[in-house]
Structure P
Amino acid sequence: MTSAVIGDSIPATGNHAASEVRSCDTTTLPVCLTAQKFIKLHAVVAVVFLLIGGIGAILLGLTRWPAVHLLSAEWYYRVLTLHGLNMLIFWILNFEIAILYFAGPVLLNSRLFSKAMAWVCFGLMLVGGVMVDIAILQGRSDVLMTSYVPLKAAPHFYLGIILVAVGTLVGVINFLLTVYIAKRDHTYEGSVPLVTFGAIAAAIIAVVTLLHGAVVMIPTWLWSMGVIPQIDAGWYRITWWGLGHMSQQVNVCAMVACWYLLGTLTVGSKPINQAVCRGAFVLYILFINLASAHHILVDPGVGAGWKIWNTSYAMYLAVLASMIHGFTVPASIEVAQRKKGFNQGLFGWLANAPWSNPGFSGFFLSLVIFGFGGGITGVVLGTQQINIMAHNTMRIPGHFHVTVVGGTTLAFMALTYYVVPLIFQKEFYAKGLCRIQPYLFGGGIVMAALGMSFAGSYGVPRRHWDIGLTGGQFAHDFGAGADLMLGVMGVGTVLAFLGLLLFILLVVAAVFLGRSNAGRAMDPWHGTAAIAEGVGETTEEDDHNTPGTLVLVAVFLLSFAVYYFANWKWLSDVWEVR
């Protein structure tokens, strides 16, 4: 028997007693009750931090929108710090720990290795996140997400980040030890499921990431208390990005694992070649750290040869991994849909996909937004010569809002539409609103990111309160086009915030007030019967006819080429060759 995308339906007779496990009524997967408890805890806390970060987002969007310009300068930088840490760290890391506790115990038919470690992980992450938010709101830590020295925050700001990092590391180790005991006790047969493999890749990258965090944050904490006289700013910048960038690649691995999982849950898709998919995850592990260099391409602390090698050559091996997943995921959807009889033309399989299922629409929008928005812009901005023009403009937040928000956050939202009915065993209210939520949030993020990116192309800087405002201290006329794009960003931010707020309200209502579905096998979104059909991988005999996906890939590559060479044309206009 071979492993499946989300695990074969193995009887609940692994290394835990029957009283410690339940069988999922819908998927028949064995659910470790200890793991279930901590999945719930981390998911709830993640949504709380998401709300805090979302409030920060709407305040920032309305401040950078010149027609509104909501916050004072003092509160702008304070909220910018709050927004970045809650959205990029606390919300995502808590949700990722929940994913690890699913990918390990549940998919491998095992118990969670240590309940005590799970409590330590949860406690440290919660206390650390609260400490950081308190330090920011006290007005003593307006140092932004990167917290570059010599700007100095309050000691409990750095301590809070350290606690979150240590707690996350404990959770990652707990997951890896769960994988070990599952292998030792033969609770599954064959290779680990693909989703678990992706989670293992994320965990490995997380360990390296968190070690970078310890190297940079512990001395900085001691410096903030006066124990160490000073911190070298150049050393801090270079070392910090081993934490800052790699943490986002943990997100990418987790996001891709969610894509495979949601493809299976929503349409019964199976990866067309698991060996290739697993190889792509290995490429992330080996090469993604090198991509950190694209954040310091204009930093004088490292040489041009190192920068060019890491960003113009080695980084592309990590990019290759994303392109592999970007092909195999929609291809697996196409194969599954065509097997169901949706063979009309090139895109009949896509037109007949369950777009009214928020789990499917959220995940597929995440795939498209991440690929076309984040993937193309990320590689272009990672080119040293082009980076010189764009590195400190709003093109940068435009890029990472389509990767981390339009990609990772939207994928996690989509997964939540299955986590609540299958793990919390609660039904959603207002399913009509659930169905429009991914479109509202995804559309708003795309609009906001486009506004940021084009405003940055006009030269509007990032992380600045009053540039571009008439009469501002640093007023500069970037032109009517820049003002229009900042307005587009503002409107998109409002729409995305409404989508985020709707998501939180729907989830809270379901978790705390929803009707229990315990004891009932059900497809939560009345789409296909994919969940009940089983989720085994495809074989070599399966038909891999994917003409629609090939056309989509061709469109992607054409878009990539046009955008890339348009930037080089712009560069030649800025610096005319004489």
Structure Q
Amino acid sequence: MRDKKNNVTLEEYENEFSYKKSKTNLNIEFNRIAFIFFIFLVISTIYSIQLFHLGSLKIQNEIKPLITKKNYRADIIDRNGNYLVKTVSSIDIGINPIEVIDKKKLLINLQLIFPDKNYSDISKKLEKNKYFYLEKKIEADNYEKIMMLGDKSIKSEEKLTRIYPQKNLFSHIIGQIDDDNNGISGIEKSFDEELKITKDLLRLTVDADIQFLIREELLKFKEVFRARGSAAILMDINSGAIISMVSIPDFNLNERKTIADVNYINRATKGVYEFGSVFKTFTVAAGFNENLIEPNTEYLNLKKQIECDGFKIREYSKKTPTDLTVEEILIRSGNIGSVRIGQKIGEDKFKSFLNKIGVLETIDFDIHEVGKPIPINWGKCKLATVSYGHGITTTLLQIAKGYSIVTNGGYDIKPTIIVKKLSKEDAQKRILNIGVSDKINKILRKIVTNEEGTAELANIEGYEVGGKTGTAQISKNGKYTRDKINTFAAVFPSQKPKFTLVVMLDEPKTNSEYVYYYRNGKEPTKGTPYNTAGWTSVEVAGKIIERIGPILATKYMEN
């Protein structure tokens, strides 16, 4: 049929305008573009959701800051600004198995992020349906990766972590905190409230460099003399500022372990011991303070042995002369001579003197872990034994304090480990008479320099070391044993003392292979002749002074 108007047939009309499906290259390209657009749209949507999630976390953190008044603890530094304790934020990652949708997929994803974990163990934990920690203190990169998984079973917990960069170095000083952010020992306990509220760093008087060197020597000689433990205190003789305080064995504060073994006691402050002949210095100083004796006062016809209530008191050495001056009694560490001096002083005056220098009662110190000296039932025999350091106990910290007072001019000091407790404005209080320290210092120096002295191994050139040794038997179950506490209390330089160093070895043994090298040209000695302080603690103290001396001369001598 033909349309007359346009002169076109119907068949021709239909052929020109009818639509037919076509599989051209243009259509294929269009389909690919649509598919790619769809995929891009899905990825963009997921990414936007994740960004929103992370953004909400950030906003939440801004609203509820990680460090709050409840969990805040101030950092702790040494006198030179080195960090001993630092509080940092961290994130722990946990998994709630109940919320896991696809266990197999989760394990595969986790393995890509943490390839070194034991996934057999993790799989078992997932089966138990109990919440568990997957990673504590997670690294930033891994945190981002694991959160991008978008798995609701993965939980992040933000926490504050106490970091101890020095590890074992200050373990007994710093102490520990519990899981509730409360101090349970050391400075962490004693200054618990202050650490929670102060905005400032807590600065200690200790020096990390010197602490390291002293600890290294104690560890070395713990092996040499096979000691059960050891301790050392280095103190500013005039201010009481503790520059170093080490107790061995120690522990890594970062491991947060419960220390139940009593051998980890703080031997510098908590351990209570008999220190033996180091007390003879106090006896002589008390006699000087009461103007009862002088260095050249003679004691003639001294016996080799005396008795008191059936208890025999013998001389330290069979070679000790029977006629000695006061100076010689202390240099030779005479027991009988010390008893005679103590008897001349009398019980009341001697007890008063020991209280005055702070060795009889519990000391007030910055760390709560301090030992309590065993009370003494004074009497004639107790006066005799205390005069040469037998039957009386105290702490190493109190020995350091006592030696500081009797050698610094007779001024009272309060040992401290906190910088802000030191005040130059506080006038020193003299508690001993003028001249006592001058007399004591000259004798202590001779104990190190004279051939008759017991501390020749501590005669370090350039430092004028003076000091007194002490060897004491350890009482166990009410009976004295062959085990020893060997101590050396040193002050230097002796003409005008600046430092007190006390070194104590707990149950040392002799060493047949150790070689002693003298500093005066004498031939070396191989093997420890006697298990006494003169051959053990003095050797350790000498090595310590050799190592720390240059630092002390540079940092502290001019101050």
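All of the numbers you see were taken from the coordinates with simple rules; none came from a lab. As the structure is a prediction and not an experimental result, all values here were calculated from the model. Cβ atoms are built from the backbone, for glycine too; each structure is taken alone.
From P, Q, which structure was FRET efficiency 1/(1 + (r/R0)^6) of positions 420 and 516 (r between Cβ atoms, R0 = 35 Å, to 0.05) = 1.00 calculated on? Derived from P, not from the others. When relative contact order in percent (Cα under 8 Å, 6 or more apart) is computed for each of P, Q, which one produces 17? For relative contact order in percent (Cα under 8 Å, 6 or more apart), the value 17 is produced by structure P.
If FRET efficiency 1/(1 + (r/R0)^6) of positions 84 and 548 (r between Cβ atoms, R0 = 25 Å, to 0.05) is calculated from each of P, Q, which structure is the one that comes out at 0.85? The correct label is Q. When FRET efficiency 1/(1 + (r/R0)^6) of positions 164 and 380 (r between Cβ atoms, R0 = 25 Å, to 0.05) is computed for each of P, Q, the one that comes out at 0.20 is P.
For the structures shown (P, Q), Rg/Rh (Cα atoms, Kirkwood Rh) is largest in Q. helix-only ellipticity at 222 nm (-39500 (n - 2.57) for each DSSP H run of 4 or more, over all residues; to 500) computed as -21000: which structure among P, Q? Comparing all candidates, it corresponds to P. In this comparison of P, Q, the computed figure 0.50 for FRET efficiency 1/(1 + (r/R0)^6) of positions 132 and 300 (r between Cβ atoms, R0 = 30 Å, to 0.05) is attributed to P.
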